[in-house]
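What follows is a set of structures to go through.
We did not get these values from a lab; they are worked out from the coordinates using the rules stated. Note that this is a predicted model, so its numbers are computed, not measured. Cβ atoms are built from the backbone, for glycine too; each structure is taken alone.
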Structure 1
Amino acid sequence: MTYENNEDPIIKLENLTYFYPNTETPAIENVNLTIYKGEFIVIAGPSGGGKSTLCRVLNGIIPHFYGGELKGKAFVNGVDVKNSTISELSRYVGLVFQNPVNQIVNLTVEEEIAFGLENMMFQPEVIEERISWVLEVLNIEHLRNRPTYALSGGELQKVALASILALKPEILVLDETTANMDPYSAREFLELLKKIWNETGVTVILVEHRLSEALQHANRLILFNRTVVADGIPREILKSDLLEDMGIEVPPVARLSKKIGVDNLPLNVEEAVEVLKEWLIMK
């Protein structure tokens with residue numbers, strides 16, 4: 001799937017620079033980025049490199065909650081972030097944080113999913129329909145009446161995702177959402193995200209350090225360290241030494257393939273098996 005300039009971008013950032021209050025060094029600097037509807041984008045970079053700051057700009061938390069100074073241009077679905085409100089931007093952008101405990105505020109799963117819908121003044125029948133829909137999509141119907149304090153970390157993250165997804169945003173931003181999960185839960189969560197993307201066509205922006213799993217679904221990989229360092233097709237970026245230079249772990253299958261001189265780098269184990277078979281035949 002390719003995404004050329006055949007439509008207006010859903011996100012457009014031009015020379016974007018942001019200073020948190022009372023700081024002299026920008027958290028992000030001269031960011032230029034264009035994203036189109038329906039893309040699945042993975043963003044990777046070192047800790048403290050401004051990835052979370054970038055996410056906060058997209059839904060207006062920066063600058064409207066954090067304050068500070070935002071320079072340059074930021075448009076989301078044609079709306080100027082600087083001249084909009086968090087409330088308006090939340091209709092287009094859903095943001096899921098790294099720690100779901102910081103996002104979940106209600107006693108039960110059903111109440112948590114209903115909370116955002118009620119704040120946006122949806123009718124009761126629509127709220128009920130959305131709750132049932134999102135529980136089914138995420139396969140968590142069994143959690144509907146469970147108290148949120150009794151959920152595991154992985155279950156909490158699914159509920160946080162459900163509460164955002166129920167609003168049916170056009171853009172879904174996930175900021176290191178698997179950081180506190182074990183490998184199995186992280187893999188399951190990312191597979192679920194792929195399913196959502198396939199079924200809804202939502203634009204996905206995933207800040208993620210588990211590239212082995214995430215890159216299997218992405219059409220673009222962005223390396224970010226206070227600004228865009230690289231932006232392109234994942235296989236092409238993996239061929240370079242940029243990930244190593246930035247201290248980002250290269251997926252093992254890609255690392256092995258690079259070591260033996262394979263050009264078409266695999267993104268998963270299945271592809272790696274086929275690549276190695278061809279390499280052995282050539283040898």
Structure 2
Amino acid sequence: MLKKVCVALGISLMIGLTGAAAHAQDDQSLQRIKDRGTIKIGLMLDFPPYASSGPGNKPDGYDAEVAQMLADYLGVKVEPVITTGPNRIPYLLTDKADVLVASLAITPERQEQVQFSNPYSAASMVLLGPADIVVDSPADFTKYKIGVPRASTTDIGVMKIAPEGTDIRRFDDDASALQAMIVGQVDLAGTSTVIASEVQKRHPGKFEIRYVINEQVMGITMQKDRPELEAAVNAFLKEKLADGSLDQVFEKWLGTPLPASVHAASN
């Protein structure tokens with residue numbers, strides 16, 4: 001009896017492994033994109049200068065330009081799919097988008113759900129607030145109300161280091177969290193250094209980076225078991241990093257060199 005059970009379990013395991021391997025081998029996602037002549041790319045509009053609404057309400061910014069470069073590389077047209085921070089991954093997993101070029105940081109939690117390319121961008125996550133607020137360590141978080149974009153890497157980063165009792169307020173996007181900080185609804189807002197710099201330019205002398213949470217590299221995102229699509233996206237990034245065009249586009253939009261961590265992670 002025991003022998004029969006072991007044999008049955010072995011057969012089930014082999015079938016499962018064979019099915020998974022066959023699914024990967026039968027991946028037609030890249031060919032479907034080429035046959036269709038378009039690639040559905042998830043893009044945000046509320047994360048300038050990475051992503052914003054340009055002329056004609058079309059996606060603009062670093063992510064949008066990288067998306068266009070990817071489509072050109074594949075020989076297809078971009079079909080923009082507008083997403084928000086919280087619905088980026090759900091849109092991908094329900095086939096509303098083929099890939100995301102949506103400033104999605106690579107984290108272990110997300111890697112359980114989706115497949116990331118090699119990095120194409122990076123940003124430091126920080127807490128921005130009035131110049132008179134002092135934050136020497138996470139222990140000081142409990143003194144303040146902290147606003148973060150819901151389900152963002154800033155949200156996750158703050159949660160990981162915040163002491164129990166920290167008052168974390170969640171908003172739909174970066175703009176809402178920052179506006180809450182500007183009008184005094186919260187004391188600190190979690191965002192990237194790039195966006196923090198834009199706020200500081202608009203409100204000279206009022207706000208400063210009070211704490212650096214972490215640095216995150218970002219990847220172009222697709223569903224798991226898409227090996228041909230993943231290989232094509234990584235080949236695209238390798239070429240654009242080697243010829244310097246990705247560096248040029250990053251500096252064009254963000255005014256700083258592409259972080260060394262992007263090059264290092266791709267080598």
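Comparing mean count of other Cβ atoms within 10 Å over residues 99-106 across structures 1, 2, the highest value is found for 2. Using helix-only ellipticity at 222 nm (-39500 (n - 2.57) for each DSSP H run of 4 or more, over all residues; to 500) as the calculated read-out, with -11000 as its value, let me know the right label among 1, 2. Computing helix-only ellipticity at 222 nm (-39500 (n - 2.57) for each DSSP H run of 4 or more, over all residues; to 500) on every structure in 1, 2 gives -11000 only for 1. Given 36, 25, 16 as the derived value for semi-axes √(5λ) of the Cα gyration tensor in Å, which of the supplied structures 1, 2 does it correspond to? Clearly, the read-out refers to 2.
Matching task: 18.4 is the computed value of mean count of other Cβ atoms within 10 Å over residues 187-194. Pick the structure from 1, 2. Derived from 1, not from the others. Suppose you compute FRET efficiency 1/(1 + (r/R0)^6) of positions 107 and 211 (r between Cβ atoms, R0 = 25 Å, to 0.05) for every structure in 1, 2: which one lands on 0.10? Considering all the candidates, the number was obtained from 1.
Here FRET efficiency 1/(1 + (r/R0)^6) of positions 179 and 243 (r between Cβ atoms, R0 = 30 Å, to 0.05) was derived from just one of the structures 1, 2, and that gives 0.95; the source is 1. Starting from the value 21.1: which structure in 1, 2 was mean count of other Cβ atoms within 10 Å over residues 91-98 calculated from? Source structure: 1.
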